[in-house]
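What follows is a group of structures, each given as structure tokens.
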Structure P
Amino acid sequence: MSKQGYLPLDLPPPTYKPIRFRSPDRPIWTENKAKLIERYLYYFVMITKHGAYIDGFAGAQYPGKADAWAAKLVLESKPPFLRRFWLCEQSKDKLPALQDLASASVQKGRTIKVLPGDFNENLESILASGDITDKMATFCLLDQHTFECEWRSLRALAAHKSGNKIELFYFLATGWLDRAIAATTRNQVVLQKWWGNDEWRMLLGMKSFDRAQLFAGRFKSEFGYKHAHAWPIYDKEGGARRVMYHMIHASDHDEAPKLMSRAYRKANEPKEDLADVQRELFGSESFHKH
């Protein structure tokens, strides 16, 4: 078993050089961000052969658009290597559909828990369940609207495992963040909890790219993630000119950024043959089948 825990022995040795990506020529629209998450997990669990998935805001964001619902796409993804799911949702209007989805996705050896209420409050019980061990590949999607995910939750997620930390997919509401901060004049404790301290005013007026890089930098400097990259999610009506979100992907795995780069380029295409993925990414067609 490698030092990284659950990466197979036939992967190339880790590289510690900074990873740089060319500007994406196929933008991801807001309605396709769920496909990005599902495609990345499809690649990664082909390596891990197992995994756990936490969705902090799991209700459907686009009613009537099943292919824009991350929880649905991840639960239905094949092969079904992910075996533990925690789906959190605070909106009472979204809960019935989420519970129906969970019931319809039950399989032998799979556990799916729907947790009503505030994700930040539910997280403690998820991490205390004992199911997320140091060797369990675990992914957490935090597709918040604006300020719902508190910084303490990110800290708890990052600190839970020794060795490789829980991977994070954190959505930063780039497109309206300045307006949302300016409009929060009364209950500013919300901003403090979201940013983690009372220095959130520094974000006002920053260029969106610089702000996304600041977040990614904090994931590395404060939480110790080895890799943290901000991926732009565009407004389709803006014609790839207006960034609505930055999805910050944080991971300790050296292959993870390359897999995310591929997922970003391939999210809207049919899934590739497994041998093609292995050959293109690792120069080999051999996978451990376990």
Structure Q
Amino acid sequence: MTGIIAAATAAHVPTLGRAEITPDFQQTLVSGEHVMGAELRALKPDLWVVVSAHWVATFDWVVTCQPVHEGVCVADEAPNLIPGEPYRYRGDAGFAAALIEEFGRAGVPAARNDSKDYGWDYGTYVPLKHLDPNAELAVVGLPSVLMADHAECLKAGAAIHAAAKRLGRKVIFLASTAFSHVLVRGRHNWPTDERMAADKAFIDKLKAGAIDDAISGFGAYSKLVGAEMGGRPLATLLGVARAMAAEGKRLSGKQYGNYAQSSASGNANIVLTAH
């Protein structure tokens, strides 16, 4: 099977970036990502495609085209938490070019990122640190695009699957994002009861493979919980999942670790696969 072989969400809160600062109540996210990564790598994929809530583009879906991603990740909003963590992963320039072409066919504005000085945001770095600690797989990164509404994100997700199918690649799609994201000071704080209930209901839809149901209610859900980056990474995940399901296969989801808080955000690691 080629195309997107699994679509996932992963937590990226900056305190997961260094073991010495990860609080006890977030350890479930770290251990979950370790198990999740091992199971995803066991599927023998060719690469990760990561949409990060912390790489923000205004107009275009800018695709990383570098053959190698190497640098030092600094969390620009919290350099006290991630002051400089080195990384080195392979890129996949061929897939990146094919994806830009597919975005064009879908009417999704796209551009190349060939900058030799480009550095990863922590939304890309943190989950891959745990999912793929030995950098076994190539990585193609994508931003959250401010001008993209949910409908465009759905189209972009479908285009990612189409590009993978066209190239015969086995791809893991990763939405690096929180669910609820109406923040307050104090890492220990939970989302409100109403937002946690909405997160649970949405996550249950993902785990049940009820993608059309999740899409139909996504606008209201995203507004209620203040979904991170307006729900754009999650909407792209839904576009990927709908494209997977369109091939006539049943989707189901699995959660790795518990739902956990970070400054009133709600975070969970979920994987969708087709059967």
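Laboratory data are not the source of any read-out in this text; all were calculated from the coordinates shown. As the structure is a computational prediction, the values presented were derived from the model and not from experiment. Cβ atoms are built from the backbone, for glycine too; each structure is taken alone.
Looking just at relative contact order in percent (Cα under 8 Å, 6 or more apart), which of the labels P, Q belongs to the structure with the highest value? Could the numbers behind the result be given before it?
Working: P: 22; Q: 32.
That would be structure Q.
With mean count of other Cβ atoms within 10 Å over residues 97-104 coming out at 19.2, pick the structure among P, Q it was computed from. Among P, Q, the structure yielding 19.2 for mean count of other Cβ atoms within 10 Å over residues 97-104 is Q.
Tell me which structure, out of P, Q, gives 29, 13, 5 once semi-axes √(5λ) of the Cα gyration tensor in Å, for residues 65-104 alone is calculated. The read-out was computed on structure Q. To which of P, Q does the computed value 25, 22, 18 (semi-axes √(5λ) of the Cα gyration tensor in Å) belong? Source structure: Q.
Taking mean count of other Cβ atoms within 10 Å over residues 33-40 from the coordinates of each of P, Q, which one would give 19.6? Value 19.6 for mean count of other Cβ atoms within 10 Å over residues 33-40 corresponds to Q out of P, Q.
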